[in-house]
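The next part holds the structures, each set out as structure tokens.
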Structure 1
Amino acid sequence: MKSRLHLHTINAELVAMATCEDTIKCLAYTDEPEGVSINLIAGGLSSGVIRYE
């Protein structure tokens, strides 16, 4: 089963979209200051793989 992840701003603007062949079971999101670090989203998939964008 495929999963689709959409990330939106607080104003409902689309930031990014990702599609996975496996089911997304959990997510984690970094929250570092802009311009200092690169934030990412990491997802744990039903296959046991951890994928990040």
Structure 2
Amino acid sequence: MLYWSIVFFIVALVAAVFGFGGIAAESAYIAKILAFIGLILAVVTFVLRR
């Protein structure tokens, strides 16, 4: 999840540099959601393995 979050963040940065604001905003939104899901899964995995 975190890998894909970074990929979408890079896509958002590249889109913003080239002036594609809508694509940059959507990619940043997807990256934020994936990072949040990855963080939740990491915490749940940590708690369950203890």
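What follows is calculated from the coordinates using simple rules that are stated; it is not laboratory data. Small disclaimer: the values here were computed from a predicted structure and weren't measured. Cβ atoms are built from the backbone, for glycine too; each structure is taken alone.
Hey, mean count of other Cβ atoms within 10 Å over residues 2-9 derived from one of 1, 2 reads 11.2; which structure?
Here the read-out was taken from 1.
Tell me which structure, out of 1, 2, gives 27 once relative contact order in percent (Cα under 8 Å, 6 or more apart) is calculated.
1
Of the structures labelled 1, 2, one was used to calculate helix-only ellipticity at 222 nm (-39500 (n - 2.57) for each DSSP H run of 4 or more, over all residues; to 500), giving -31500. Name it.
Answer by label: 2.
Computing Cα extents along the principal axes in Å gives 47, 13, 8 for which of 1, 2?
2
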